[in-house]
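Below you'll find a set of structures to go through.
Laboratory data are not the source of any read-out in this text; all were calculated from the coordinates shown. From a predicted model like this one, the values you see are computed outputs, not experimental measurements. Cβ atoms are built from the backbone, for glycine too; each structure is taken alone.
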Structure 1
Amino acid sequence: MGALHPPLACAATQNNLGAAYSDLPVGDRGENLKKAIECYEAALRVRTETDFPQAWANTMCNLGLPWWDLADHSGDRQLLGTARDCFLNAARGYRAVGNEDEARDAERQADRCEP
């Protein structure tokens, strides 16, 4: 596997940091989730829907998870709408690259995000 170009490598690192913050067992859970969201959003500035649709869809799906967890953690059920939008965007991205199974999985996650 070849080396990633610096912006793509940085986006991959941001995506991985988002996953780490989402799962971090220490510290303030709400702050960790907010940091995860910031990392995924940073990755999406490079992993655009137009240029990298599969990576964009993966990152959108990943972004939905801390929004969902933050809604549960904070009790702010309105955040589920943001999570739902992320999952639906991911489904659209997966379909654009012909990944119907992942699209259906993302839609199932969106369906679980009723405020």
Structure 2
Amino acid sequence: MPKYHGIALVSIDGDIMQSNEASLDPGGYKRETIFANGVAVGFKDEPVASVCEMKMPYKAGMDLTELSNLTDAVVNFVSDTGDEYVIPLAWVVEPAKLDNDGTVPLKLEGQPAIKK
């Protein structure tokens, strides 16, 4: 019976993030249709960054400033299906913040993800 994705393990520079929710957009290229005389004749590529988003429960000693300043990080996203993706040279997009529900949402972008 096939295994479906349910849980992801995310690490940043080798440190495992304790996240309740995590998602991955591997990035790559988005295509825009080109028209000539009202007919689709082809497309052009536009690069798109990879995106990894997660929510982590805030715990004692967590440094929001350190998380906010992450650049040139290696992000590993491992699904419980066994599939693993790596985002090289990733950076945090928005400053880390502590939400009133006790979680810290974090969004990283980088070069297109590589499937290992």
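Assuming 18.5 is mean count of other Cβ atoms within 10 Å over residues 41-48 as calculated from a single structure, say which of 1, 2 it is.
Details: 1: 18.5; 2: 10.5.
The structure behind it is 1.
Looking at structures 1, 2, which one was helix-only ellipticity at 222 nm (-39500 (n - 2.57) for each DSSP H run of 4 or more, over all residues; to 500) calculated from, given that it came out as -25000? The structure behind it is 1.
Supply the structure label, taken from 1, 2, corresponding to mean count of other Cβ atoms within 10 Å over residues 33-40 with the calculated value 21.8.
1
Kindly point out which one of 1, 2 the value 13.9 was derived from, the read-out being mean count of other Cβ atoms within 10 Å over residues 9-16. Here the read-out was taken from 2. Each of the structures 1, 2 was assessed by percent of Cα pairs over 24 Å apart; the largest value belongs to 2. Could you tell me which structure in 1, 2 was used to calculate mean count of other Cβ atoms within 10 Å over residues 57-64 as 10.0? Clearly, the read-out refers to 2.
As an exercise: distance in nm of label points 7 Å out along Cα→Cβ at positions 17 and 97, calculated from one structure in 1, 2, equals 1.7. Which structure is it?
On the way: 1: 2.2; 2: 1.7.
Clearly, the read-out refers to 2.
Once relative contact order in percent (Cα under 8 Å, 6 or more apart) is evaluated on every structure in 1, 2, the highest one turns out to be 2.
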